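Chemist: What follows is a set of structures for review.
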Structure P
Amino acid sequence: MTTPNLMTPQLPWDAADPYPFYEARRRDGDVVWDDTAQAWLILGYHAAREVLSGLHWTSDPRANTAAVGATEFFNSAFVEASMLFTDGPTHDRLRGAVRDVFGRSFINQLSDGIESICHDTVSAIAADQSVDAMSQIALPLPIAVIGAWLGLDADQCAALREYSPTIIRILGGFADLEELEHGIGAAAALLTQMLPAAADRRAHPRDDLLSFIAADPSLTLDEVVINAILIAVAGHETTANLLGASLIRLLTPSSDGTCLADGINPADPVVLTELLRLDSPVQAAGRTATADQTIAGIDIRCGETVLACVAAANRDPAVYAESDQFRPGRPGPAPLTFGHGVHFCLGAPLARLETTAALRHILRRRPVLVGTPIWRETPAIRGPLTVPITFGT
C-alpha cells in the first residue's frame, strides 16, 4: 500500500463496462488495495456485506484521509445534513423522519399513480419512430413520480432535472475537485429554490411528501430540503439508470437473433432481482474505518477508506454460479444493489415498483434497439446516456 496523495481519489474502472476490471482485480483476493482510488476495494460478496453492515465504519466523506484536498467542499450543509453521509443519532433522526412513508405497504399505495404515469409516458411515443428511451422515458418517468409525490411544481421539476446529473456525481463521495465544486454549487442552487416551498409546507401543509418531511419538528428547514433533494436526485437518477441498463440487457440480440425480453415476464419479481444483480446503478459505497479491523484476512487501519464494490460483489462467482449470466430465480442471497445495514436504500420499494411498471408498459409495445447505446462517463453511478429504440406497436 502507498501513502495517499493529497488529492481527491479517482474510481479506477471503466464507467461503461467495469466488470472486466473487477474480475481482473478479484484474482488478487476479495479485498485489494488500489492506488488510483487510494482505497481498499471490497470485491467479495460476504466481505462487502460485512463492511456495509458492520460497526466501526463511517459514511462521512470527511473522514477519508486521502481526500483532504476536498475538505472545503465536504464541509457544506449538503453533506452535514444528509442522511447519506451521516451516522449514529444524526442519521437515525434524519432517516426516521421519512422511514414510515418508504415502507413497502405505503409505497404500494402509489401503484395506481405510477401505472398512470407509465402509461401516459410510454403511450405518447408513436410506433415506428426512433426515440432515445433515456430522454423520452427513463428520465422523465421517475422525475414525474417523485415530483408528484413531493408536490413539486413544473419549475421545480425542471430544476431537479437540470441539476441532478451534476449532483449525482458527488453522492458517492468519490469525485474530482471540479466535480465536487460543481455538485455542491448545483445542490446549493436547488436548495435555494426549494427552501421557500419547504417553509410554506411547514406553515401550510398539503397532502404531499414535502409537507410530511417539513412537519417533523426535529428537522431544520435546511435538513428538510436537503433530504428531499437527496430522495429526489438519488431516487430518480438510479431508477432511470436501472431502467435504461435493463432495456439494453433485455433488448440486445444474442447470436441467434433472440432477445431476453422475448422470454421473461417483467411483472415477476425474480426478473427485476436478477436485473438489479447484474446491472447495479450504484457501483460502490465508500466507507472509512473508525477502528483497526480485519476483512477477509486483510488488516485495515483506522482512517483508511474502502469501496464496497456492490456491483462486483453481486457477481462474486463464489456466491453466484455463472455470475455473469441472466438467471432469474437463481439461488443465493439478495444482491447488495440497494446496500445493506443502516444505510440500506430507503427508496428500494419505490424503485422496484417504478421499474417493474415501466418495463411492463415498454415491453408490451415490442421495442427494438435501433442503434448502439452510449454509456455515461460516471463510474460511481453507472447508466446509459442514450438507448435508441423503436416501438413495434
Structure Q
Amino acid sequence: MQTPSHSPAQPLPLDGVTVVAVEQAVSAPFATRQLADLGARVIKVERPDGGDFARGFDTAAGGLASHFVWCNRGKESIAVDLKDPRGLELVRRLVADADVFVQNLAQGAAARLGLDAAALCAAHPRLVAVDISGYGAGGPYAHKKAYDMLVQCEAGLVSVTGTAEQPVKAGVPAADIAAAMYAFSGVLAALVRRGVTGRGGPVEVSMLEALAEWMGHPLHHGMHGGEPPARTGVAHAVIAPYDAYATADGGRVLLAVQNDREWRRLAERVLGRPELADDPRFATNTARTANRAATDEAVAKALGQLSVDGAVAALEEAGLACARLNSVADVAAHPQLDARGRWREVGSPVGPLRALLPPITLPGGPPARMGAVPALGEHTEAVLESLGVSDDERAGLRRDGVVA
C-alpha cells in the first residue's frame, strides 16, 4: 500500500487556501474533506464536550467512527465553546483571516451566532461563506429537522428505490453526499469568481434541493407526462433482460442487454438457444419487457448453471455488459482499484487506516494530501498560539472549559 507524498515543485490546487468549518455529521465535513484533499488548510471547529457528534456514531474503524474517519481526514481540530463569547470571538478571529467558511448547524443557529454566510460576507467581502441546510433558509420546511433518511423520503428517492412491494432508502447517505458535493463545487466556483472580481460571497446549498436535482430522470419523466418509474429492485423498469441473476456457486451477476442485437448474441452464444433471437415474444425490447418473466426465466436457467466467474467470462466473450453483484468486502478487495493504485494509508489517533484516493485525479500534479484524521481538540493549542493568544489566556480558556 502506498503512502501519500507531496511534490514541492508543484502545489496542490488549493494550497494557501484556509477554510474554517463549524460542521457536524456528513454534509459539511464531506465537502470540506474534498477541499483538504486538494491542499486547503481546514480548521474544524468542534464542541469541547464530545466534538462533532459523528465521532460517536460507531467504533468500527479501529475504535473510531467510520463516518468520522471517512469525512474528516486532513483537518485540524479545535475544540471551542461557541456559546461562550470568548470562544465565539476566537472563531471570528479565525474567519477574519480565512478564505472560506462552511457551516451546517441547525437552521437559524449560525445566524444567532453571527456566523451565517450573509453576515460574514458583509463583514469580509473576500470571504466565501457556505450555509448548508436541510431545506433552505426560507419556506415552510426551513426549520424542519433534516436527517439524511428524512430528506431521501421528502425528495422522492425512496419512492423509486427498492422492490415493487417495498420502498427502501439508499444504502449510503445520498442527501448528505449530494449537498456536500454541491457545496464543494460551489466553493470552487466562488473562489474562481473571487479571482476575477476580488469578492467572495455567500453560497447556499440545501440537502432537499441537491437530492431533488439528482432525481432528474424520474422527476422529469413524471412531470412531463410519463409515469414515474416503477420500483424494480436491481432490474431496469423499461429494459429486459436487465437484472441480477443467481449463479451455481451462490453469487449473482448483473446482465444488461441494451438492444436487440445484443439479445441475439445472448441467445446464440450464452443461452444456447438461438431460436429465441427471432421469437416474437423476445425479438424486441418491447416484447421482452412485456414478457419479462419468460425472458428472465430463460436467462436465469442458463446463468444458473455457471459460476460467477464463468458467467462473467461467457457474457464478456459475447460482448455483453455485465457486473458482479459485489459485497462491501469485495469492493475493499476490488482488483480494478488495486491495479490503479487507489489505496493509501492515512494517520489517525488509533494508527494508520486504509483509505481511497479521492476520485478527482490531476495527472502530472502532486497527489492528494490525504492528511491524518484528527483527535478532538488536537490542534487547539497550536491554532490559538497562531492567533497570538497568550499562554496565560490559553490556560484560562482551558480552565473555564471554553476550549479543550
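Chemist: To test your reading of the models, identify which of P, Q gives 0.70 for FRET efficiency 1/(1 + (r/R0)^6) of positions 157 and 253 (r between Cβ atoms, R0 = 30 Å, to 0.05) when calculated.
Modeler: This value belongs to structure Q.
Chemist: Quick check for you: by percent of Cα pairs over 21 Å apart, for residues 85-180 alone, which of P, Q is greatest?
Modeler: P
Chemist: Same structure again: Among the shown structures P, Q, from which was the value 27 of relative contact order in percent (Cα under 8 Å, 6 or more apart) calculated? Mind showing how you got there, number by number?
Modeler: Numbers: P: 27; Q: 21.
The value was obtained from structure P.
Chemist: In addition: So Cα Rg over 2.2 N^0.38 Å, computed for just one structure, reads 1.19; which one of P, Q is that?
Modeler: Q
Chemist: Taking helix-only ellipticity at 222 nm (-39500 (n - 2.57) for each DSSP H run of 4 or more, over all residues; to 500) from the coordinates of each of P, Q, which one would give -13500?
Modeler: Derived from the structure labelled P.
Taken together, the values in this text are just the output of simple stated rules run on the coordinates, not laboratory data. This one's a predicted model, so the numbers in the text were calculated from it and none came from an experiment. Cβ atoms are built from the backbone, for glycine too; each structure is taken alone.
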